[in-house]
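I've put the structures underneath this note.
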Structure 1
C-alpha cells in the first residue's frame, strides 16, 4: 500500500495539503491527512472536499497545556500509524507528527517558510530527511541544521500553489451579504503562538483601532478570529457591526472583492497580494517572505498599528484599486514537492 501521511495544523496548511492530496490521489497513491481541532482547519478541509482524521486539539497559550496536548497527539499517532505503516510523512513542521514518524522510521519531508518559529523548528527540522523552503528564507535562517539536513529551495512562495489556480467567485459575497469592494478583511493575530511576542496584560487583539477606523468610514469589516476570547472581545466592542464568520469560506475570493486585507500573521496578506489586493501584515518580527514579495512589486506592507492605520486610510479613501502583479515571475512549488515525495516513495518500495 502506497500510503502517504500528511498532518496539517493551520488553515494555510489545510489549503496546501488539499492540493497535494488531490494531485497524489490522481497518481494512484493512498493519502491520509490528520489535523487538530483548531481554528478553521477542519472546516477548510470540508470546504475542499477532503476527508481528514481529527486528532487532538490546540494546547492554548499555557506551556503546560501545549505540552499536554502535544503528548496526547503523539500517542494518538503511534496508535494510528503503527499498524498501517505509511511509506512517508510530510507536514509543515508538525512537532507531534514528526516525532512519531521519526520513531517509526519513516522518511520525513518537511515544508516551511517560518524561520521565526524557533521552538517548533528545533523540534522538527533536525529529524527531517529533506526540507523544502522558499528561496526568500535561506537555509541558514533556520539555524545550524542546514549543515546536516538537505534543504531544497524554490523561487516563489507556497501560496502561489492556490493563487495560480484561482478563479474568483462572488458566491462568498452572497453568503456573507456583502457588496464587492465595500469591505476590508481582517485576520486577527496568532497571539498564543510560541513565536508571537505578547505581554500577558495585552488585550486579545491589536486590531481594534483598524477595525474601528474602517467602520467609522462606513466600510464593512469581515473579521476572522483565531481564539474564542478574541471573538468575545470584538463582539463586546462592536456587537453586530462586524462580520465574524464561524465557518470556512473561499478566502481568496473574499480577498479579491475586498478593498484591502489586514492580518496579524502573513498568509492572508501574502495570498491577497499575489492577486493584486493591497495587503498589510502587523506581524511584529521581520518576515523574509514579505520583503521578497515587496521587492518584486507585490502590494504587501509590514507595519506597526499606527503606520497601518495611516496606510489603511489611504487605501480605503481611494476605493477599489488593483495592482498589476506578475505572478508568472514566481515558481509554483507543487511539482517540486510531489517529485520529492515520489523520490522517497521509490526508495521505500
Structure 2
C-alpha cells in the first residue's frame, strides 16, 4: 500500500506538501498541486480514513519534534515530556528533525496523518510565517524554546536576557573585572539575548565589555577551545570567561588548563544550561540552570489545555527564568 512518502518521492516534493494537497487545507501552487495529484494517481495512494477521522476526535498521542536527540539537552527535554504524558495516559512519538525545517514539516505531516492533535516542536530555524500558519491549523501545537510575539499562547520560552545578566552579576560580584565572552555563532536569538544581559550587568558595575572581548564559534566543546585560542591570540587580557553554554565552557576550561592557567585562580569560567557534567567536572562548573525538563512538562500540559481551551491560555506568555548554580569554576572559596 502506497504511503505519503511514496507519493512525495514520485512527485519530487516533501511529504508536507503531499499532506497539504490531500487535506486541501493549505495554499499550494497549481504546478505543485498538479504534480502531486498525478503522483497520487500513479501510486494508487488512498488516504487513511481512520487516521483522518481521528484528527477530529480526542486521541491519546503526543508528538515531539527535536533537532538532535544525540545531545543530552534534548534527551532531558524528552524525559520531561514522557513523564508528563505517562501520568496522563498519553503515548509519545518522538521525531528527530536534524535541524532541518523541511524535516520538521514532514514530521508534523506524519503525526497528523496518525491523528495526533498534540505536537511539541523545538524549531531552531523554522520560518515564522510557516509556524504561524501551523499554529492556526493545529490548536495543540506548542513551540518550545522560542518566542514569537504573535504566537505567545503557543510558545514556551526562556528569559535569556535575565540569565545572562545574573551570571555576569555573579562573576562581577566576585571581583572579576576583565570579562570575556565566548558566544555561539549560530543565527539564533538566544546568544544575542544572553549577551545583552551580560552587557547590562557590566554597565551596571561600570565595567566595559570590549567588542574584541567577545569571540564567536560553534556552540560545542571544540568551539569553546577555539574561542579561547581566538581570545589569547588577540592578546586580550581577561580574568573571567562567560560561555554561551556548558559545552563551550568545558572546552574553554580544558584549553585554559592546557595553556597553564588555573581555573578559577587565574581565570573564572561560567556556562549555561547546567548539563549533567557541570557538577562532575573539576572544578565544578558555575552555570545557569536551564529548567528544560520542567518547561517540556509544562509544554505538554499546555498542548492539552490549548486543544480543550482550558484555563487562561489565550495571549498569555509562558516564560521561564533560569537560576544560578554556583560551583568551583568562579569562586576559589567554593573549592
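The figures follow:
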item	result
Origin of the derived value 1.6 (distance in nm of label points 7 Å out along Cα→Cβ at positions 186 and 250; candidates 1, 2)	2
Read-out helix-only ellipticity at 222 nm (-39500 (n - 2.57) for each DSSP H run of 4 or more, over all residues; to 500), computed value -14000, structure in 1, 2	2
Winner on mean count of other Cβ atoms within 10 Å over residues 34-41 once structures 1, 2 are ranked, highest first	1
Which of 1, 2 yields 99 [volume of the Cα convex hull per residue in Å³, for residues 122-209 alone, calculated]	2
Which of 1, 2 yields 153 [volume of the Cα convex hull per residue in Å³, calculated]	2
If distance in nm of label points 7 Å out along Cα→Cβ at positions 170 and 274 is computed and equals 2.5, the structure in 1, 2	1
For 2.2 (distance in nm of label points 7 Å out along Cα→Cβ at positions 114 and 242, calculated) the corresponding structure among 1, 2	1
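Values quoted throughout were computed directly from the atomic coordinates according to the rules given, and no laboratory measurement underlies them. Predicted, not measured: the structure shown is a model, and the values here were computed from it. Cβ atoms are built from the backbone, for glycine too; each structure is taken alone.
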